[in-house]
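*Asks:* The structures come next, written out as structure tokens.
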Structure I
Amino acid sequence: MRWHFIGVGGSGMSAVARLVAAKGVDVTGSDRGESAYFLALKDSGMDVRVGHDPAVVDGADAVVVSTAIRETNPELARARELGIRVVHRSEALVWALEGLRLVAVAGSHGKTTTSAMTACALHGGGVDASFAVGARVFGVEGAVAGGYAGTSDVGVVEADESDGSFLRYAPHVGIVTSIEPDHLDHYGTVEALHESFADFALSCEVLIAHGGDPVVMGIARRAAQAGVRVFTYGARDGFDAVVTPDAVSGFGATHPLAVPVPGQHNRLNAAAAWAAAVEMGADPSRAAAALGSFGGTGRRFQLRGEAGGVRVIDDYAHHPTEVAAVVSAARDAGAGHLVILFQPALFTRTRDHFQNFAAALSVDNADVVLAPVHGDREDPIEGVNSELIAQHIVGSVTVAESLEDAARIAASLARPGSTVLTVGSGTVTKSPDWILAELGAQ
């Protein structure tokens, strides 16, 4: 049996490909370029190729796609022509994890980090869990491209709400980290988004809910009334799990916990992950200790290098709240002068949140460089561009003509002791290497 993955080099798709292959399926894949995830799969021996050739689909039993793959993709068009079964990546993941008790991590922010932390806490707590996370998980032996096939009956999935596919899981434990207006191109209204999260909560046996988010708590109350067991977490007394800068309390005991990645949001993510791991059978003390040595994930406050006394940190933040959290984490980590290269992702999100992006980027002692909008799966919207954000930023801001231009400008604005943040969910991840090369040349 052979399954072909279109866009296999994506962070989420690569993890699913690895788990499907672990079930004994012959997996092939294609993508338009060689991402780090693509290369990790290639190095593991998987047949992955650059370019989209319709002929590669011939003979496949299924073709796996994500929402980002358009119907005009030549491989997808060929699969439709031949009547080959087309499977969404979330369906493929459900199949790959069939029979496992699942932890599904949902929320507008923090899904990837919390999923990776949950996997880390489980492994450190004695549970060899499988997982599919939308970024590489550092520090878990055997993890390649965010996917790992374990030997226990436990699995962890990053449950994506962007296209509603998180409703395909039937979790034993569900985590909801936060709920904010996003992906309204799919949902249409905020009310519809909230109802989708409510449906997710009702599908869980246990719901671990962020007690500091009023929308999450409203949904948690509805779930509790329907018989779901709700476990809350937060940074102050009154929740079932309480996290401080150096400890986590819950399940009747307190355990030392010093989260190595900066930011209050990451301490909250760690509390949720710890609670989920304990619910799934991990030793509480060992799980907390494992989180204390959490190695992080790819593109989540990831140090990409240092040159000329300048540190370059890359982060996937693509929503105003996430951008503000990254800036706050940089300050918590002792950063002084910041250069923030931000690439907005999606025209609809830029249209809906340009003022909030501007507020998140209006910070003291910082120079902001805006790259053009990364449209990804969307067509341009007239009048929607990075200039919209720039017009509302208070402080130093430059709008670049291209991502390459943005990287050059960012490098020119940095000085010894500066921290450069490259921020966004698109191709901006290429820019740290360009910036470091430019700084080295200087």
Structure II
Amino acid sequence: MNQDIVNRAHQLLKARKPDWSLEQPFYVDSDFFDMEMELFFTRQWLFAAMTCEIPATGDWIRVDIARESVIVLRKKDGQIAAYHNTCRHRGSRICLAERGRSNRLVCPYHQWSYELDGQLSRTRLMGEAFEKDGFGLVPVAVGVVGGYIFLNLSQKPPSFEPFRTAVESYLLPHDLDNAKVVHTQALVEKANWKLVIENNRECYHCAGSHPELMHIITEFDDPNDPKVSPDYKALLEKKGLDWDALGLPHVHTEGHLQYRAVRLPFTGGMLSMTMDGHPGCTKLLGNLTSPDLGSVRLLHLPNTWNHVLADHAVTFRVFPLNAEETLVTTKWLVHKDAVEDVDYHIPRLIEVWSKTNDQDRQLAENNHLGIRGRAYRSGPYSDVIEGGTRDFVRWYADELLSALEPLANHYSNAKDHAA
């Protein structure tokens, strides 16, 4: 780890103004990005895929996270496991396609073969002295909740259970294990990944930038926020009673800046995130019988936000590519038995979020271009409408600072001893 970068990042975070945007290097500097990937991103639980994408034994999907590549698969016992996509012979990648189905994982370089539990099963021409034990694939920690698969690349990941316990009841009624992905959009945004998240966490820009989205949702939606309109507050109270009667949790989860779940109604009598507000899929998710369930908004920093509706779900996954490019992957899911062009039409299903995503891409890219210039200085977040962005940057800065602190202290002590 570069000592100068550690010390500079540590000093900037210690000196930053509370609830202001970050200093320029955190958004554009490649050395800061490398430091961030090692000390921050690889230590977090990251949304990777949906369980319905690997429904059968041997199904696998490849997930690339910066320099790392991970195989996520369904084992013979039905459980989901993940391994580094790195052969234990000489390090070649094993799975080259984005997805597949295999009884064994076979490295294409020298044909070393691995069972679905990661154990090395076969080799060629390694000699009689070679013993396979100890050459299994390196595992990656997995957390699963309500159809969502999360990965953690650290050797000692924090517990996944607090998040699972907090949000599982919101997701289970929608039975995303028995959904299917019907469309995927992958956008490479020329912006730092934090700007993508910052943009998502506020609706300050929504009225001027998202006409398709704003006929469905409102700028202010927290029932405890005094700026919520009386009409929307009345709608929240009415729908809350309806959802209580159905046994559906809906109030905000509390107590953590990193994640939340909440169920919120749409405005104007809308039932779904489509241009006309009617359901995008006539076959509802799970065993749901009413289309009028609003959306479960699921957030988990640093890389996902989601809308889970009665008729479909939209998942968003953010992975940094480098300091100035970010891959944003959006997937639309419907019930696994829904029939295309009978129960749903893809252009109609994806229209609102396809347009909104492109609008957000332009906003994030313009933001990044401005930050790259010499005139950039950090600025304050609005107390009125940028609370989500403020909370994200608070959480990010605290997490990174806690990782930097021991290193900075170590370098300082070593310097004192050398003197």
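*Asks:* Of structures I, II, which gives 3, 13, 21, 20, 18, 13, 8, 3, 0 when P(r) over Cα pairs in 5 Å bins from 0, in percent, for residues 129-224 alone is computed from the coordinates?
*Replies:* The correct label is I.
*Asks:* As an exercise: relative contact order in percent (Cα under 8 Å, 6 or more apart), calculated from one structure in I, II, equals 21. Which structure is it?
*Replies:* This value belongs to structure II.
*Asks:* Which structure, out of I, II, was distance in nm of label points 7 Å out along Cα→Cβ at positions 25 and 361 derived from, given a value of 4.0?
*Replies:* The read-out comes from structure I.
*Asks:* From I, II, which structure was Kirkwood radius over Cα pairs in Å, for residues 321-408 alone = 17.2 calculated on? Numbers along the way, then the final one.
*Replies:* On the way: I: 13.2; II: 17.2.
Label of the source structure: II.
*Asks:* If you don't mind, another one. Out of I, II, choose the structure whose coordinates give semi-axes √(5λ) of the Cα gyration tensor in Å equal to 36, 32, 18 when calculated.
*Replies:* On the way: I: 31, 29, 21; II: 36, 32, 18.
Value 36, 32, 18 for semi-axes √(5λ) of the Cα gyration tensor in Å corresponds to II out of I, II.
*Asks:* With volume of the Cα convex hull per residue in Å³, for residues 233-312 alone derived from the coordinates and found to be 94, which of I, II does the value describe?
*Replies:* Answer for the origin of the read-out: I.
*Asks:* As an exercise: mean count of other Cβ atoms within 10 Å over residues 9-16, calculated from one structure in I, II, equals 27.9. Which structure is it?
*Replies:* On the way: I: 27.9; II: 16.9.
Computing mean count of other Cβ atoms within 10 Å over residues 9-16 on every structure in I, II gives 27.9 only for I.
FYI, it's all coordinate maths here, none of it is from the lab. Just so it is clear, the model here is predicted, and its values are computed rather than measured. Cβ atoms are built from the backbone, for glycine too; each structure is taken alone.
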